[in-house]
1. Given a value of 0.15 for FRET efficiency 1/(1 + (r/R0)^6) of positions 58 and 138 (r between Cβ atoms, R0 = 25 Å, to 0.05), point me to the structure among P, Q it was derived from.
2. Taking 73, 36, 30 as the value of Cα extents along the principal axes in Å derived from one of the structures shown (P, Q), identify that structure.
3. Identify the structure, out of P, Q, from whose coordinates relative contact order in percent (Cα under 8 Å, 6 or more apart) was calculated to give 13.
4. When distance in nm of label points 7 Å out along Cα→Cβ at positions 74 and 130 is calculated for each of the structures P, Q, which structure yields the highest value?
5. I have -6500 for helix-only ellipticity at 222 nm (-39500 (n - 2.57) for each DSSP H run of 4 or more, over all residues; to 500), calculated from one of the structures P, Q. Which structure is it?
6. Suppose you compute volume of the Cα convex hull per residue in Å³, for residues 10-65 alone for every structure in P, Q: which one lands on 116?
7. I have 4.1 for distance in nm of label points 7 Å out along Cα→Cβ at positions 90 and 146, calculated from one of the structures P, Q. Which structure is it?
8. For which of the structures P, Q does the calculation of Rg and Dmax of the Cα atoms in Å, for residues 26-97 alone return 16.4, 51?
Structure P
Amino acid sequence: MKEIWKDIPGFEGKYQASNLGKIKSLKRVKLFNNKIPNRFRSVNERLLKYWTDKDGYYQCRLYKNKKSFTFAIHSLIWITFSGIEYDKKKCNIDHIDNIKSNNSFVNLQILTSGQNIGKGYQFKGKKLPIGITLKNNRFVARFQLNKKSNYIGSFITLSIAEEEYKKFMVKL
């Protein structure tokens, strides 16, 4: 998938979001020091650093008029690429594959709070197939041979992990 960058609404010319789930600041000229007038410096374009909140969602901080604003990355991606504002009290932006680190636009959807809660219970209660475990929001495929666990790989989605597990088992 080709990466597409768009200005984040409300931060045009300062920050952009990617359809693959990245946020960057744009190149700009900034006042060098508040105490010395007419001294400026150039700030290069760069990807922003993220951190996770207590629930495991990536967050970043954007600045405007010397004020900082903290946003969940997935909400910035949704607003930038869908163009749809949403009521945070009534709706949630959901990760379709349930992996909080996968903030690509194609992996996001908007759900009512009730739908989102129901989806969470459905996913948590789902029994994973033999040979697949969930670790750090990724699906890990393993097989056992002679009482020894052998690693096949770590995958973003359950369906890919199942496919790789099946392919590997056919080879044995």
Structure Q
Amino acid sequence: MAGYVPKKTKIAHLIENGWTDIDKIAEEVGSKRNYVARIMRGGRTGRNKAAVDWETVDTALGILCSGEEAAALANVSYDTLEKRCKEEFDMALTDYIKEKQTGGRECLRRAQYKLAIGQGKAEKVMSNGKKVEHQLGPNPSMLIWLGKQHLGQQDTVEFEDTGGGATSIRVMGLDNE
């Protein structure tokens, strides 16, 4: 006794044996005419592939979103994003994410540096609705943070025993290590 044979296989077998009338094939296998026609043209019969909006994905990754967040913004699953990345760019999604996030990190670093040295600009909306742009001065907090990150600077903390069980703490400022 033969097992289950998919309709697609039955249709292919009939076509191989010289059947050409779409209506007769559809009737023979109990299928719809358009399904048989699609198989005869060599077309796919499964679900259509989900399209990925790569512009949305790139924008999301450029502002340092995770792969999962980028997939959600593009309305596809993370698995679909992985598959399409491999198919369309012949690279792993993790490599694609790293590549696209690099630009976001560079932009963030540039903005932080400009803010730290006082090249930043701010826009204020006045009560009459008019926008006014003004130059920002140096940002000491950003300068300190960048110094710690890139120049090896750190806060120097001194502890001093003042006797009687009390301890004095004095923060000195930034030192290079």
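Where a number appears in this text, it was derived from the coordinates with a stated rule and is not lab data. Note that the structure is predicted; figures quoted are calculated from it, not measured. Cβ atoms are built from the backbone, for glycine too; each structure is taken alone.
1. Details: P: 0.95; Q: 0.15.
The correct label is Q.
2. Derived from the structure labelled P.
3. P
4. Values: P: 3.2; Q: 4.5.
Checked P, Q; max of distance in nm of label points 7 Å out along Cα→Cβ at positions 74 and 130 sits with Q.
5. Values: P: -6500; Q: -15500.
Traced to structure P.
6. It was calculated from structure P.
7. Q
8. Working through the options, I get structure P.
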